[in-house]
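K.L.:
So, here come the structures, one by one.
What follows draws every value from the coordinates through simple rules; no lab data is involved. Remember, predicted model here, so these are calculated numbers, not experimental data. Cβ atoms are built from the backbone, for glycine too; each structure is taken alone.
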Structure 1
């Protein structure tokens, strides 16, 4: 693994860093108050090549690798954690389509996603089905050249802002397990679709809620992968999205650490900058060490994917550890700011709330550890 960045990759990261610091960070707290992503900003991200970076140029991407997409997510997460959901969801859904979609659907939707014209969501979780995603209740029944969708998807990020959803539904009622599940790219402006939004602790600009489908039609050609095999064919995409989640959280925590270094270098107590006190500087030194370790874990995972090597275990590590680590580090930054850190005057409290959500979304730490155990010990480690 080459730890150096090419000139091209370094330039892309610098562009993302500048955009995050100059365009996103100054409005981070205001965007939360507005409670929505600015679609003009999303389109700017698309124009800069931040979404679906790994897709071919003919599909609107840049033809680069997964590691590049990870670096972009990390930098965007340092500016505004909420906007990092855009390359996360966009890259995941675009990848699903290119690998398993029909050509006409790919040509229609992937360029729109990569340009930021279309916001996608992932429709997997249901009210009583989270990590046990093989037992979905939402149904898709064939009707001529269409499928008719009935059911509810819950806890969906971008629920009331997305234009399209990668929807998982049961197409084989005789098979209650994952072998009876298919995936579809479902436009959300069709009759029979309604949406709600819940009031969350964090990630207000992204939002989370339910999607309801009542006799909603989707063309059969919008199926992703083979019928009744969508779960196994499409779910492999999560092995890279989990690394992107880890890097989003690392970016947010690094921003708080950088800001805290500046604060403690200027803040004085007992006649000296408080950074001179080991009780202040040592926690930040530890944070830098742990963030670097977590960052390299995520980079390695994406490097393995680019190299075509197995990385399921590493991806699960990226999903459970960096979000937890980021939360703990941001909390420490709040404490090092004293009473001011507990206020809304600084963005740390918002980052704390935002990263907490990704200790839950896309699989909890417990589920990730089960995946790691299964990868290391085989089926003997699976409790079900």
Structure 2
């Protein structure tokens, strides 16, 4: 008898169809939904609302597999929420979904799956895993370019990928919804979850104010010449490229160019001043398990919805890289992940760091 497969359930259409397809293929499925921490005693994390639990339970009953609701709130608070707050306190724009996948789904949940005797953890992500002839594992983009989620999985390692299934990797979102309709599942038309799942009914600004009040410091909004244009409420409330919410009356739209934490100033400018040609990333995780030692060419995504851009990657040790892009990019944001690709193969990812002018000169390799 083959080992069971645990499916990470969310109550959405993707995880539901992932479970349904595995059941059709003869797998012994166990569905697990994680109870995740949420801000506010009466609020619900958007990834595990009461309605989501009911949707997931209905799917398990329809396809006759076991369903568990497992508490991971403490682990989620420790790894994901604290990471988010730490990033905000440093005035960067964190990427909590990547950390959640690395430590909660492929950490806590994968460990629970192994305890149940499961051979694999399956999710509804749009990505693919390929085993090479040498027995190594590669993470590939999902075939649907509009839904490819390899960006959020870029910090998984060889052991995690060896125990991973992505049943939707070869499908498009349209096809997944059509399959759900063919099964007459109520989740077929359910909307995808968006925004930060742990904010409950609040917004991120009030969440930051309650949890890290020291980050709420008013300061000046200036242009690149140093002229004072206005006042910001807190550097933690803004991100690179932001236009709305600056409270400025200017002849042309102004965007956030950078944040100077030391001086507590927000630097803004017109659109033609936005963008840079290089970045440094730290905490690099290489999917192959081996860090490159020489320069190489690759495509890089600096945000999930950003287009992949060509650049030259220079390793700065095992965990740090410098990328010189062929063309300036307007969406390079400290705290966001940069993910490297060789065609459809995801090479790995790390977190974008601030670069000083002096460092920029040093990286002219």
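K.L.:
State the single structure among 1, 2 that was used to calculate distance in nm of label points 7 Å out along Cα→Cβ at positions 6 and 206, giving 3.5.
P.N.:
Numbers: 1: 3.0; 2: 3.5.
That value comes from structure 2.
K.L.:
For the read-out helix-only ellipticity at 222 nm (-39500 (n - 2.57) for each DSSP H run of 4 or more, over all residues; to 500), a value of -15500 was computed from one structure; give its label from 1, 2. Present the calculation step by step, with values, prior to reporting the outcome.
P.N.:
Working: 1: -15500; 2: -5500.
Structure 1 accounts for this read-out.
K.L.:
If Cα Rg over 2.2 N^0.38 Å is computed to be 1.00, which of 1, 2 is the source?
P.N.:
1
K.L.:
Related question: Taking 15.2 as the value of mean count of other Cβ atoms within 10 Å over residues 110-117 derived from one of the structures shown (1, 2), identify that structure.
P.N.:
For mean count of other Cβ atoms within 10 Å over residues 110-117, the value 15.2 is produced by structure 2.
K.L.:
On to the next question. Going by distance in nm of label points 7 Å out along Cα→Cβ at positions 46 and 222, which of structures 1, 2 comes out largest?
P.N.:
Structure 2 comes out on top.
K.L.:
Supply the structure label, taken from 1, 2, corresponding to mean count of other Cβ atoms within 10 Å over residues 62-69 with the calculated value 15.4.
P.N.:
Details: 1: 21.4; 2: 15.4.
Computed on structure 2.
K.L.:
Starting from the value 3.4: which structure in 1, 2 was distance in nm of label points 7 Å out along Cα→Cβ at positions 70 and 126 calculated from?
P.N.:
1
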